[in-house]
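The structures come next, written out as structure tokens.
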Structure 1
Amino acid sequence: MIVRIVTEGQYRLAGQHLDKLNDYDNRIVEAVAGDKPAEYSSLLAEMMAFVRKNGAPVPTEEFVASDVIMPPGDTTFEEAKKLFVGAGIVPG
């Protein structure tokens with residue numbers, strides 16, 4: 001699967017990591033819905049670190065569609081309220 005971190009790039013992530021990625025997403029949605037900005041920030045940083053650690057960067061000259069799109073790491077809690085709703089992160 002291809003995961004895009006906006007403003008950073010794309011990562012090729014093995015399907016075996018999908019459950020963990022979904023877990024992070026669900027926990028972020030709960031943190032935003034529960035008005036917990038510190039928890040949101042921590043979880044977003046963890047999820048991005050997870051993708052970077054377990055994914056392989058897609059070369060910039062390779063054009064592939066993203067399966068998942070994550071917001072930039074500096075997305076504020078107020079901005080997240082508009083992005084992380086219902087089903088979670090914006091699908092690719």
Structure 2
Amino acid sequence: MPLTREEVEHVALLGRLELTPEELERFTVQLNAILEYFEQLRSINTEGVPPTSHVIPLQNVFREDVVEESLPVEDALQNAPSRLAETFRVPRIVE
């Protein structure tokens with residue numbers, strides 16, 4: 001069942017979109033074309049096809065969590081434009 005112009009206008013209102021009459025007409029036609037494609041997809045037999053979220057297998061690549069010496073404070077602060085004791089000094093932004 002195709003979308004009506006009023007339904008597209010209602011969806012635009014819900015999305016807080018201000019559409020011109022030309023845009024409403026164009027989007028009505030485009031959304032109906034998209035829904036027709038979904039109907040074509042619905043007719044395809046997908047029995048036995050496992051659902052997928054990606055077309056290629058994905059895996060996370062994690063490195064081992066190794067404890068190492070941290071950077072010395074002097075080295076970390078050597079290029080700081082401003083510092084206070086052993087910390088970076090930044091401008092106050094909250095009043």
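Where does the value 2.2 come from, among 1, 2, when distance in nm of label points 7 Å out along Cα→Cβ at positions 5 and 77 is the thing being computed? Value 2.2 for distance in nm of label points 7 Å out along Cα→Cβ at positions 5 and 77 corresponds to 1 out of 1, 2. Have a look at 1, 2 and say which one yields -14500 for helix-only ellipticity at 222 nm (-39500 (n - 2.57) for each DSSP H run of 4 or more, over all residues; to 500), as calculated. Of the structures listed, the value fits 1. Could you tell me which structure in 1, 2 was used to calculate mean count of other Cβ atoms within 10 Å over residues 45-52 as 6.4? Corresponding structure: 2. State the single structure among 1, 2 that was used to calculate relative contact order in percent (Cα under 8 Å, 6 or more apart), giving 42. The value was obtained from structure 1.
Starting from the value 1.5: which structure in 1, 2 was distance in nm of label points 7 Å out along Cα→Cβ at positions 21 and 69 calculated from? Answer by label: 1. Given a computed value of 22, 13, 11 for semi-axes √(5λ) of the Cα gyration tensor in Å, which structure among 1, 2 does it belong to? Structure of origin is 1.
Here, each number is a calculation from the coordinates, and none is a lab measurement. Computed from a prediction, not measured in an experiment: that's the story for all the values here. Cβ atoms are built from the backbone, for glycine too; each structure is taken alone.
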